[in-house]
Structure P
Amino acid sequence: MFSIIQAAGWPIWPLIVSSILALAIVIERFATLVESKVAPKGLADTVIAVTQKGLPSKESLADLERNSMLGEVLASALSLLKTQPGATPEEMRAVVQTAGRAVAHRLEANMTILATVASSAPLMGLLGTVVGMIEIFGAQSAGTSGASNPAQLAQGISMALYNTAFGLMVAIPSLVFWRYFRARIDSYLLTLESGTERLLRHIHTNGKAPT
């Protein structure tokens, strides 16, 4: 492995750093974008069923907020209703939207970095290819009496090929994982929006949940 890195030359080091960064982000995203942490199944139904009997206690709301991201958004609406029983639908929707934006920001954390790695890795590989080509052309005039320098020629070819291949090896998985996580985040955001809308409709349809 070290011999490959040595043959690829200095242009491969930014690609190695990018690959480590991409791997760290992929692991972090898999650990974060878990259904139980974002939007557990049946949570919205459970909260709606509980509010039919009355507003949850402060302790229950705190537990709901810690339960998941969806629980955090739902708890924001119920907390406002508990502290301000006369809150208007517009006020509740504003609070929910603020909480939703904060949750969406956490869901999309590091996605821009992963997309940047996916788009820049081929360019970094191309940089290595260009540097390798310069080595090749330099080898043509480095020998005695116009003869090429075989060692420098081989080094230039290795640098060009290794950097091109490694750039694609970093870019392709990064792009695949970015698209996968992007679809997963969009699905979660739709679930969050649907669950919140159902709770707000339930509260508004019943006037206000009883205290």
Structure Q
Amino acid sequence: MNSAMPANLDWQKQSGLLPAVVQDSRTDEVLMLAYMNEEALAKTLATGDVHFFSRSRRCLWRKGETSGNFLKLESIAKDCDGDTLLVRAKPAGPVCHTGERTCFEDANPVGFLKILEGTISARRDAGSADSYTARLLSEGIPQIARKVGEEAVEVAMAAVTEDDAALVGEAADLVYHLMVLLNSRDLSLRDVEDCLAARHQSRKEDAPAG
């Protein structure tokens, strides 16, 4: 967890409550909307478990206290007006009371790669021997790097000798193992994306005008 109490929050606008938008820190999915008062925010920061204030019951509650699907805090930020909070957290399970992963299932344009990235992180945290991902991560970076090399060769061979379906399948294997390798170094696809974006911007700036 890396978060501090946001400064200059406007608690007066909504009678001591701030809307708190919860986002999955691993996939960037929007998970739910709830409300915090000052006590809920302080409790969240003190414990690392996300707490809210129930407007119907008029009391503090810890998300997951009934279901066990707690939200582990990663960070909290305020919006430009200081009257809304963005809570980034790791969910222990489905967040919605319906059993769905998120309360906004149809409104999350999150690609599957982001979901897969979150799954890889969860497997790493759990360390289950039943998970291929966890076992691969436990073998260390040299073994993961070897797998990436093998998959890259198989992609190249499929491109030359196989049909489109085979090439796509081998490419999927390569991308998965590359994502595991990045995770083993505490990196993500976002870091790769940022690198590509920076290169693109640099080339645009270097291009001659006209």
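Supply the structure label, taken from P, Q, corresponding to relative contact order in percent (Cα under 8 Å, 6 or more apart) with the calculated value 31. Don't skip to the end; give the middle numbers.
Working: P: 31; Q: 16.
Comparing all candidates, it corresponds to P.
With mean count of other Cβ atoms within 10 Å over residues 21-28 computed per structure, which member of P, Q shows the largest figure?
Structure Q comes out on top.
Name the one structure among P, Q that mean count of other Cβ atoms within 10 Å over residues 29-36 of 13.6 was derived from.
Values: P: 13.6; Q: 20.4.
The correct label is P.
Determine which structure produced the value 0.65 for FRET efficiency 1/(1 + (r/R0)^6) of positions 13 and 125 (r between Cβ atoms, R0 = 41 Å, to 0.05), calculated from the coordinates; the candidates are P, Q. Intermediate values should be presented prior to the final figure.
Numbers: P: 1.00; Q: 0.65.
Source structure: Q.
Out of P, Q, which structure matches -14500 when helix-only ellipticity at 222 nm (-39500 (n - 2.57) for each DSSP H run of 4 or more, over all residues; to 500) is calculated?
Checking each candidate, the match is Q.
Give the label, chosen from P, Q, of the structure having the highest value of distance in nm of label points 7 Å out along Cα→Cβ at positions 85 and 157. Walk me through the intermediate numbers first.
Values: P: 8.5; Q: 5.4.
By distance in nm of label points 7 Å out along Cα→Cβ at positions 85 and 157, the leading structure of P, Q is P.
Quick check on the output: 1.63 is Cα Rg over 2.2 N^0.38 Å, derived from one of P, Q. Which one produced it? Write down the numbers at each step before the final one.
Values: P: 1.63; Q: 1.27.
It was calculated from structure P.
Since every read-out is calculated from the coordinates, none of them should be taken as a lab result. Every value quoted in this text rests on a predicted model; they were computed, and no experiment measured them. Cβ atoms are built from the backbone, for glycine too; each structure is taken alone.
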